[in-house]
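Once you scroll down, you'll see the structures, which are given as structure tokens.
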Structure 1
Amino acid sequence: MIRLDQISKQHGQQILFLEASMSVFRGEKIGLVGPNGSGKSTIFRLIVKEDQPDAGSVVIEKALTIGYFSQDVGEMTGRTVVEEAMAGAGEVSSLLHELRELEAKMADPDQGDTLEQTVERFGEVQARFDERGGYAFEARAREILAGLGFHADTVDADVGKLSGGWKMRVALARILLMKPDVLLLDEPTNHLDIESILWLEQFLRAFEGAVVMTSHDREFMNRLVTKIVEIDGGELTTHTGDYDFYLQQRAIAEMHKEAQFARQQAMLAKEEAFIARFKARASHAAQVQSRVKKLEKIERVEPPKRRHVVEFDFPKPPRSGDDVAKLEHVHKGFGQRVIYDDLDFLIRRKERWCVMGVNGAGKSTLLKLIAGESKPDEGQVTVGASVKLGYFAQHAMELLDPTHTVLESLEWQHPKASKGALRTLLGAFGFSGDDHDKPCRVLSGGEKARVVLAGMLFDPPNFLVLDEPTNHLDMETKEMLVKALSDFEGTMLFVSHDRAFLRALSNRVLELSGPIDGKRLPPRLYGGGYTEYVAATGREAPGVG
């Protein structure tokens, strides 16, 4: 269906691809992996002709339809959510638009002299619209939007009033609604909660076309992909299997390369030692010359590329009291919508609570109440003795001074820290060399999140309250964060859609219920972590079978 044949591509001084090749066959589910900036998004742009290779060719089967979801969704305004989802969804959308124009034309008395041609064209378009499943189009649009977390009352509201994250969901719905031959998905789970991710997994498993995607969600990749294409050092290497199998194969290949390199280095050292020892002796001249020529002809094995992971030893937080936070008879609502009705909840030292719940259940509201960012309408929220609270929320990224560099942001937070310690910390969070001097205004969402988390964990609180801390983080940074927090000796309360994060760090689960017939069910508490929650409930998230 799609073939990238011996492509080369360079951006400025950076070589992205050098005579690299890959193929996409019908029905395949492919994961595209590689370090940030390696060229994953460039592959997508080459396929949809938004960019051209410097050399080589991109061959695409004739009449192939391609749906491309990127992080740049463009402007959305002037339509309802469902209209926006339908508006750019390929041929069916165009046919629907033409049908509406033709209907208006047939009803216009001033267009009477072209009525016969209009009716004829209407019949042709209507037949094609019907053939493409057009009459179920709006129902499908609403179904997809519901799967991506939109409530029924939201889909008919103004799309322009949505946040950036929800507009991303509309853009994703538009691409899924297209039913193309090939889906290109660039980080489709970035703005989704766990319920929507599980729905998307089911949708893509049932999707008959090919899928090529990037994702920082390891579990999502493992459940979907059957092939991995790795971008590394300008090459595209194809591996059969899921993401975990690819990691195993890569580790084995790296071991083989290291062994091969070590063997050749030992052989070269031995030959060079012989030459150095006997080059001055006439009796060994022929042997020395023979070995010199032999060394000149040997094809040198490249030293294996080692993935540089910076370790950082996070300091221990001070000990808090045993009762870390307590909610007593808390009521909270927004207008007519009741979020909590007489909520009692106690967090004790060293507990790690993950908060589960459908959209609107009040997960983020709970974190805001405990962090002091919001007040209850009734009842009391108390933070215990000797508690030093650190709160990470999405808006925390907006508090970074845009004029500060990455390093200056940390120096401002920790003026007594040495530059060396702060640079090591930034290395652990994926910032190296010149990255330290980037001004915060040019950072991506993921980079900002890493700066905020780094600043918080350098002098760690003993109570971490984290709202979606892994949003936008790449897999390596997530793994580093999980490792750091696994050794954290304080207390945690967090919301996350990343199942690996939930599984690794939680030892308690609080499940909040959404409204049922206008009433709230009391929260459910589970004495084990996320793994035990899944075993006890038989589901991975509330409201998902």
Structure 2
Amino acid sequence: MCQNVNSLTQNPATIMPTKSTRQNAKDMLKLRRVAIDTYHENVAYLHRNCALYRAEGFQALSKVEILANGTCIYAVLNIVDDDTIVSPDELGLAEQAFDQLGMQAGDLVRVDHSEPPHSMDGVRRKISGERLTLADFRAITRDITHNRYSKMEMAAFLVASVQSGLDREEIMSLTRAMTETGGRLKWHEPLVADKHCIGGIPGNRTTMLVVPIVAAHGLLIPKTSSRAITSPAGTADTMSVLARVDLSPEEMHRVVNKTHACLAWGGNADLAPADDILISVERPLGIDSEGQMIASILSKKLAAGATHLLLDIPVGPSAKVRHMNQALRLRKLFEFVGDRLGIHLEVVISDGSQPIGRGIGPALEARDIMQVLENHPDGPSDLRQKALYLAGRILEFDPDVRGGQGFHLARDILESGRAAKKMQDIIEAQGAREHMPVTAPLTVEILANQAGYVTTIDNYQLARIARLAGAPLDLNAGVDLLKKLGDEVRQGEALYRIQAEFPADFKFAHNLAEQNNGFRIGTQEEISHHYLET
């Protein structure tokens, strides 16, 4: 069995002779790059008429190990019959696997069967309902990171973790194990702030206001964020409208040393990579367990070097967390794990009954953010107020700021223009983008079918409409809200505007909005209950 890429690179002398290393030169195959993005999975391609395929008894979807010049990777094998993909004397590797191997097209490689990962014993015990130890989670996440698991095996681990449940000690162990699978950013400061929302609320782009406010005060707040997976925009997508976000760790340090902050995509920093791989399996399965979510969030924050974290849990009838008792249980679990792993963590439970701001989609959300930063009268007040509240809570991490004074300090920083200046500094340090139009060529207004008051807004439905319109891949696609909860509307008055770049996306989004526009109109007494921050 070959060893993982990192251990081989660090100590090539530890490579053990395997069947692969004993093969003759005639058994080696020429490497070919296959331009397919297989999204967090190593995939290899072998021709059905390949002599090695026939001699070794390889099967489609089996795991193989690929060895060349002291580097070994694992991949899922696909068998092809098309010479234009690979010829019988070639081994094809999809983009991710090709980059991991680090060889050139045409180089000779060896292929052999891969032994099943021993850590699957822990997965089987979890399926049987047993508790797993830190050593178990370390072995599982290590093998996942090194591509030893197939998607089916990872799905088995995830489903077993949901069905059997993870107690708080297991959540802590999984968090620690996932943190250890990648690199860690070090900032050499006693207070490194971070802020995170568990998601589920469209337009809730408070992070891009909190970061410049906190940095303008002088606290360090290097923010690494993901791109959207199932939502119409993530922080990295929205920031990409204004500046480069694909920064290397070295570039992040340069930007943070200059501005006290960054708003970057975390994909280049190798932070808790096991989490990214597991997420790629969780999303299609619709798995979103509390234990996995807590481990996912906190492993990323620990790897990013945060010492103080403010966590936002929105609660609402169409939010990710729909009941207050669930939010309170989550808060206790987050606080337990954070405390044991050495991160100062505070949780805010906020109103998740409707989208925050007006725009849903990267460019529209960026417009809202800049309006608030510039103290523009059209800036959405709910986005402004929530961002000030969250920023104020983070400012109170500073021992020189008295409790209860953070909100007023954050408001002064925003109204004085210091936050806008800091945001501009961050944009320039990361690399400013050319101005992008907020509008899109295809638009339609969705109209109220009766008069009354907006009593309910379905977060999930509006997010689906914005995604069908093309967000976040098309940065200026999405939904622009014209009415919010409690607003009075006339029959035929516009509730929101859909905008799209391409006719097919426009048609899909419009059709969905015609079936269910996500708004309910009724009397004032029927207006949806607001969850207050606690």
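By the measure FRET efficiency 1/(1 + (r/R0)^6) of positions 291 and 379 (r between Cβ atoms, R0 = 41 Å, to 0.05), tell me the structure among 1, 2 with the highest figure.
Ranking 1, 2 on FRET efficiency 1/(1 + (r/R0)^6) of positions 291 and 379 (r between Cβ atoms, R0 = 41 Å, to 0.05), first place is 2.
Can you tell which of 1, 2 yields 6.7 when distance in nm of label points 7 Å out along Cα→Cβ at positions 27 and 371 is derived from it? If you can, show how the numbers build up before the last one.
On the way: 1: 4.7; 2: 6.7.
That value comes from structure 2.
On FRET efficiency 1/(1 + (r/R0)^6) of positions 99 and 179 (r between Cβ atoms, R0 = 25 Å, to 0.05), which of the structures labelled 1, 2 is highest?
1
Which of 1, 2 yields 0.40 for FRET efficiency 1/(1 + (r/R0)^6) of positions 171 and 331 (r between Cβ atoms, R0 = 35 Å, to 0.05), as computed?
On the way: 1: 0.40; 2: 1.00.
It must be structure 1, since only it matches.
Check the numbers for mean count of other Cβ atoms within 10 Å over residues 115-122 across 1, 2 and tell me which is largest. Show your work: numbers first, answer last.
Values: 1: 13.4; 2: 16.5.
Sorting by mean count of other Cβ atoms within 10 Å over residues 115-122 in descending order puts 2 first.
For Cα extents along the principal axes in Å, the calculated result is 107, 78, 48, so let me know which of 1, 2 that is.
This value belongs to structure 1.
Figure out for me which of the structures 1, 2 the number 14.5, 41 belongs to, where Rg and Dmax of the Cα atoms in Å, for residues 155-194 alone was derived from the coordinates.
2
For distance in nm of label points 7 Å out along Cα→Cβ at positions 51 and 275, find whichever of 1, 2 sits highest and give me its label.
Max of distance in nm of label points 7 Å out along Cα→Cβ at positions 51 and 275: 2.
Each value in this text was obtained by applying a stated rule to the coordinates, not by laboratory testing. Model, not experiment: these values are computed from the prediction. Cβ atoms are built from the backbone, for glycine too; each structure is taken alone.
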